[in-house]
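Just below sit the structures, each encoded as C-alpha cells.
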Structure 1
Amino acid sequence: MEQRTNPFEKRYNALKPLFSFGAYLAKSAIEKELLHLIYFRVSQLNGCAYCLDMHAKDLRELGESEQRLYMLSAWEESPVYSNRERAAFTWAEAVTNLAEGHVKDAVYAYAREEFSEEELIDLTIAIIAINGFNRLNVAFRTPAGNYVPGMHAHHVNNN
C-alpha cells in the first residue's frame, strides 16, 4: 500500500495540538505502560498498522511481555490483565466505538471503580489522541514497520 500524503510533514503546525496531548499525558498520573496498552488496543480497533507497530515496540521497550501483547485483542478472556487495565480497556472501547451508542452508565461506573475523575479525564484525552492519530495514519496510509522507539519524542518535547 502506498502512502497518499504525509500529513505530519505537510501540515505539522496543524497537528501540534494533537502532539501536545502526549506532553500533557507524560505528566499524568496514568501509568506510562497503561497508556501504551490503551494506544495499542485502540489501534487494534481502528486497524492502524503504523500505531500497532509503534506501540508494540514501545511496550516491549517498557518491559511488556509478548504474551500480554498477543492476548490484548482477547483481553476479556485473558487472565493476565489487572482490574485497572480491564476498566481502562472497557472505557477505551466504549469511547472509541461511539457509533455503537453512547458510553453506558455501567461502563462509567466500572471505570470510576479504578480511576479518579481526574485520571478518567486523562485516560479519555489519551483515547481521543490515539483515535486522532489512527485516523490520520489510516486515511493517508502511513507506512508501518520502520518505527524505532523514541523517534517521535521530539514532537512531544517541542510542544
Structure 2
Amino acid sequence: MQATDARAEATGAALAEDLVWLFHELMRGTGGRVVEALNAHDLSLTEMKTLHTLNDANGGEHSVKDLGACLAMSLPAASRTAEGLLQRGLVARREDPSDRRIKRLTITAEGSRVLRELEAVRLAGVETWVGGLTDAQRDALHAALLTLRADAGATTPEGPAHA
C-alpha cells in the first residue's frame, strides 16, 4: 500500500489489490521451491490441491463427485486425478456402504506427510520474507492476522491456510 492514510484507502478494491500484492510477494520467495518440491514428488498443482481438499475435509473424506465440485473439475478429471494419487499411495478409496457406485476418498498417512513437507517449504519462504520486515511492520502484520484469525475462529497458529 502507498504511504497515504491507510484507513482512508481501505475500500474493497484497494484492499483486494493490496492483498494480491502481498500474495505475489509471498509467492515470489516460495514459488520456485514449492515447484521443486512438487516435482520431487511428481505432483501437479491439481494433485496438491486435491490432497489439501481431502486433508481439510469434514469427516475426512469426499466422494469423487464432491471432490470434482470442490475443485471445479469434471467428474472424469477428478477421477483421473484421484486414480493417480491412489496409485502412489497418497489417497485411499472405498465404496460408500449405502451406494456402491459412490467412491469415497481419504488422504493417507503418506499423503499427509507429503503435504507437511510442501507446507514446510512454503513456510520457509514466508519466514524469509517476514525476516525482511521491520519490527513495526512485523508487529502490525501480526496484530492484523491475530484479529482475522480470531474472527474466523482459528485460535491456534498451527495448520496454515491452504491455497
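Identify the structure, out of 1, 2, from whose coordinates percent of Cα pairs over 24 Å apart was calculated to give 32.
Of the structures listed, the value fits 1.
Between 1, 2, which one scores greatest on FRET efficiency 1/(1 + (r/R0)^6) of positions 23 and 63 (r between Cβ atoms, R0 = 30 Å, to 0.05)?
The structure with the largest value is 1.
Thinking only about FRET efficiency 1/(1 + (r/R0)^6) of positions 103 and 127 (r between Cβ atoms, R0 = 41 Å, to 0.05), which of 1, 2 has the largest value?
1
One of 1, 2 was used to calculate mean count of other Cβ atoms within 10 Å over residues 15-22, giving 16.4; which?
Working through the options, I get structure 1.
Any idea which of 1, 2 comes out highest on relative contact order in percent (Cα under 8 Å, 6 or more apart)?
Largest one: structure 1.
Have a look at 1, 2 and say which one yields 14.2 for mean count of other Cβ atoms within 10 Å over residues 111-118, as calculated.
This figure was derived from 1.
Only the coordinates and a few stated rules stand behind these numbers; no lab work does. Not measured: the values here are computed from a predicted model. Cβ atoms are built from the backbone, for glycine too; each structure is taken alone.
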